[in-house]
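Multiple structures are listed underneath, in structure tokens.
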Structure 1
Amino acid sequence: MEKKLISTSVDDLHVISEKILSELENERIFALYGKMGAGKTTLIKEFCQVLGVDEVVSSPTFAIVNEYTGRDSHSVFHFDFYRIKKIEEVFDIGYEEYVYGGHYCFIEWPELIDNLLPESFVRIDIEVEADDRRVIAYRREVR
């Protein structure tokens, strides 16, 4: 069942991140969909903060994946597939090891690797409304 939350400012995102992670506490793969500038990276920064990441979180647009250390030394992975040109690039970085390793994985531009997403993941859609509010819809997706 899809749920929706409204963000009227960046200040709302920490509470939204906490809510999503607590509701879906057994999930580890989060695929974020939205247009350029919708706030995918900003929301991932908040997820990382909730998970205890102290490092600076930034989009791995050129590196494809960034690894952060969360609470209890658990790895948190942040993918950005915006610039991939061939699916082989995804395999070259060891994507399967990350995604099936039991760690938190947050994926920007997952539509570019749709057939590689696992059977079960959390889909998060971010829509920007005319008044600059964000509608954040999320659901557990099983294929």
Structure 2
Amino acid sequence: MLQSVRDLLAHDSFARETGVEITHVEPGKASARLLVGPKHLNGAGICQGGALFTLADTAFAAAANSHRHVTVSTCANMAFLRPAGEGWLYAEAVEAFSHERLPYYVVEIRNASGELVAQMTSHGYCTRTPVPGVEMNKE
């Protein structure tokens, strides 16, 4: 499953260019990380909100697409709770409400010390299109 989700997200050139990496995928759950460097910082010297959103959205995409059908976000809300500087950030997306077509996910971003940096919630829309490379008859 991890490889087919990685293959799907390999076409996400924006996430790839920002440096987001998927580290784990299982049904309804995924993790990703980002090494924040100078290119991710805003004028105040803290991680740009768009970089945090990209990390969270990529983790959401991996978790949501783990159910074998292409799933896209229809609405996402982000709360920025603490500034982040250079260093590793880790996102974990978890399916909070499972629905055949309209799942709901919570994504938490934490720094290397484990402190909560941001939280995103996202509603998804599950299409009937199989994720490329996934055999639909396998668990």
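Quick one: relative contact order in percent (Cα under 8 Å, 6 or more apart) came out at 35 when computed from one of 1, 2, so which one is it? Could the numbers behind the result be given before it?
Values: 1: 35; 2: 26.
Considering all the candidates, the number was obtained from 1.
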Legend entry - Origin of the value 3.3, where distance in nm of label points 7 Å out along Cα→Cβ at positions 63 and 119 was derived from one of 1, 2: 1
Inset, instruction - Using the calculated result 22, 47, 25, 6, 0 for P(r) over Cα pairs in 10 Å bins from 0, in percent, for residues 15-78 alone, pick out the matching structure from 1, 2. - result: 2
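Every read-out reported here was derived from the displayed coordinates using simple, explicitly stated rules and does not represent laboratory data. Please read these numbers as outputs of a predicted model, since none were measured by experiment. Cβ atoms are built from the backbone, for glycine too; each structure is taken alone.
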